[in-house]
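Read through the structures below before going on.
Values quoted throughout were computed directly from the atomic coordinates according to the rules given, and no laboratory measurement underlies them. Every value quoted in this text rests on a predicted model; they were computed, and no experiment measured them. Cβ atoms are built from the backbone, for glycine too; each structure is taken alone.
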Structure 1
Amino acid sequence: MEMQKALLALEDGRCFNCASFTGGGEAGGEVVFNTGMTGYQEVLTDPSYQGQMVCMTYPLVGSYGTNPEDLESDRIQVAAFLIREYQEHPNNFRSTAALRDYLISGNVLGICGFDTRALVRHIREKGAMRGMISTKDLNPASLTKRVVSEVPSMAGLDLAGGVSTDRPYRLVNDEKEFVGASDLNPSVWRTTDGRPRVTAFDFGIKYNIARSLEAAGCEVVIVPARFGAEKAMSLKPSGVFLSNGPGDPEPLDYAIDTARALAGKVPMFGICLGHQILGLALGAKTYKLKFGHRGLNQPVKNLLNGRIEITSQNHGFAVDQKSLPADVELTHVNLNDDTCEGFRHKSLPLFAAQYHPEAAPGPHDAQYLFDDFVNMMKNR
């Protein structure tokens, strides 16, 4: 396998000599790390990673190839993929393409051959920062200057709008079945058997969230991020879901206003970015974490029953639990840093989780949250 010399430069001047296993090119974005040993294909296609260069802490990546069944969206979302050692020959009966070929098909740079754990330690100590990879500009001083001038900060950017659908759709066998223009009406629903009907706002929704809602007994129609509260209510849904997505929630005024307008009118459930949007809508504040939570092994304590859940997470921002209003109850905390991982309103039918109960990849400890949402809609 042919490799090309490459350079990774961070905005603070730290540089790593490495090699591209996907050919020549350049990429920039916020450098983040994921602590999972597996699940790299789900990571690559998770819209919450839009605009980020993802480093896997586990050193050997690529051993099981890629396949169409493990996608979480219809394309690769990461800006670049950073690993210690690429496994060139996958050995898995489900594999249909090698990781290298999959990245090349999406025009995404993959680099290897450097100390990824040194990179992760640096990010943990100094905080998340912008970076740039190049196979053309191998001068550390030059590439570092370009990071500062060419790569935007994630803070203040509306990244969700770039990954949201522009038309409402259903997910059928992981294919989008568009259901018409934005002026939908209640006739969009197919079921007449009393199943809960969920309008899901797409801020970067993962396929397995839609699958999990359907597995819990819901019919799901996914709508654009800017669909609005009035249009959502015109569908007469049983409940509204606010999805995961990339980046900073504060610039998403349209989403925050929608969540605020819907609160109390219909049961609501938010995950990840949806958790932050709902928090802002209720009057809480959000902030950027030093280096984020990304992996499939994050311990969370459920304060309602005292149980510990091992969870899948992917977020760089969080809700400030000290800013939660008096009528909002903290329900889950992260045992690593005591950050807010979930809340519920004391009187209105709404709740949210910062982590990913649908997993993909990861454990299924929190799948019960989808059942809680269904029960909330049925008891409304």
Structure 2
Amino acid sequence: MYGPGAEDLEAVYEELRAEHGTVAPALLHDDVPIWVVLGHSENMHLVRTPSHFSRDTRLWGPMQDGTVKPDHPLMPHLAWQPLCCHAEGEEHLRLRGAVNGAISTIDHRGVRRHINRATQHLVNRFCERGSADLVSQFAERLPMMVMCEILGMPDEYNDRLVEAARDLPKGTETAIASNEYIMDVLTRLTVRRRAEPEDDFTSHLINHPARLTDQEVSQHLRLVLIIAYESTANLLANVLRVVLTDPRFRAQLNGGQMTVPQAVEQSMWDEPPFSTILGYFAKQDAELGGQRVRKGDGLILGIAPGNVDPRVRPDTKAHMHGNRSHLAFSGGPHECPGQDIGRAIADVGVDALLTRLPDAELACDEDELEWEETISNRHLVALPVKFAPRPQQDVMARP
């Protein structure tokens, strides 16, 4: 699952499925062995059976015996951290309970209004030109504007924060500096809200009965910010690409046969924002998909391959209207807690953009579009569009 053969991971997954079935052996960088879970029901079993499978990377055999070195390319995904996404049992309940509690205080109607305003601000920046790149000028900006508002730091939104969030997961030489910039912003926010709480996500996280330390608060703010940003930026780009390139989609949307929320759900089946999650680790010997998984083995949650499991989707061209059983938000104890926010950003953002620019069309041939692919996601590089230039609209209140 690395090197020249891994440039088309979708094809790799189908080769593995044909040869091994729903759970397949594979090799990561440096030939580290891992299982890839390809079946829909097997992935659901993986995430819903915490007695057998854990997110704690310290249980992984190759991590314990030193096979995975500190400079392994996937170490940013694998290094254990004291976060809810790696925790189990009582500690998971404490940390996850605080995150869930803070999320439950979010005013969803207020957030949807803010998403609409933020979309109008972004469209105002390019509407007079008659052209735009909807990845760099929209999909990579809207989620950060919204998350800064939710966390309680709207004044921190700027190009540097967007660039740092884009850079962080790439493992580039500048990723460390990007992480330091983001942590500095979030640490200052934590100190500010500890002293002067307001009605925002950060204040509710701090004041939750779980009594998180300042470090726990700032690290969980980073987790929420980066995952929400990366997944929603990908989701927005994917939905807009399909709306612009698939005439059936556009006709159905314009004709009222398909709503934007339905288009978003369809996109999460076809192009989930994260294609895999690395990883889960066997706490004991177990059988999964007919394979004997040993204690200490690692497993990749196969979101993209699970979504096209032929047992669940014999016809991948068929629309999945009303069916939310995709794996895009994982499941079980570690299911994405912020999925309603992600859906809202995509639903409201795409709808508001298309309302402002109803004549937007792709400004290049579809086969000229390029993606960057990693083991965890497939990211559209650019989405150039053209439309009739139109004046800016007055937008009340911030951003």
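Among the shown structures 1, 2, from which was the value 5.2 of distance in nm of label points 7 Å out along Cα→Cβ at positions 88 and 304 calculated? Could you put the intermediate results ahead of the total?
On the way: 1: 5.2; 2: 3.0.
So the calculation was done on 1.
Taking helix-only ellipticity at 222 nm (-39500 (n - 2.57) for each DSSP H run of 4 or more, over all residues; to 500) from the coordinates of each of 1, 2, which one would give -6000? Intermediate results must be reported in sequence, preceding the final value.
Working: 1: -6000; 2: -14000.
So the calculation was done on 1.
Out of 1, 2, which one gives 0.90 for FRET efficiency 1/(1 + (r/R0)^6) of positions 48 and 168 (r between Cβ atoms, R0 = 30 Å, to 0.05) as computed from the coordinates?
Numbers: 1: 0.90; 2: 0.50.
Structure 1 accounts for this read-out.
When relative contact order in percent (Cα under 8 Å, 6 or more apart) is computed for each of 1, 2, which one produces 15?
Details: 1: 15; 2: 27.
Going through each structure in turn, the value belongs to 1.
To which of 1, 2 does the computed value 140 (volume of the Cα convex hull per residue in Å³) belong?
Working: 1: 129; 2: 140.
Traced to structure 2.
Work out the source of 3.9 here, i.e. which of 1, 2 gives that when distance in nm of label points 7 Å out along Cα→Cβ at positions 8 and 352 is computed. Intermediate values should be presented prior to the final figure.
Values: 1: 3.2; 2: 3.9.
The read-out was computed on structure 2.
Among the shown structures 1, 2, from which was the value 12.2 of mean count of other Cβ atoms within 10 Å over residues 104-111 calculated? Can you show the working numbers first?
Details: 1: 19.0; 2: 12.2.
Computed on structure 2.
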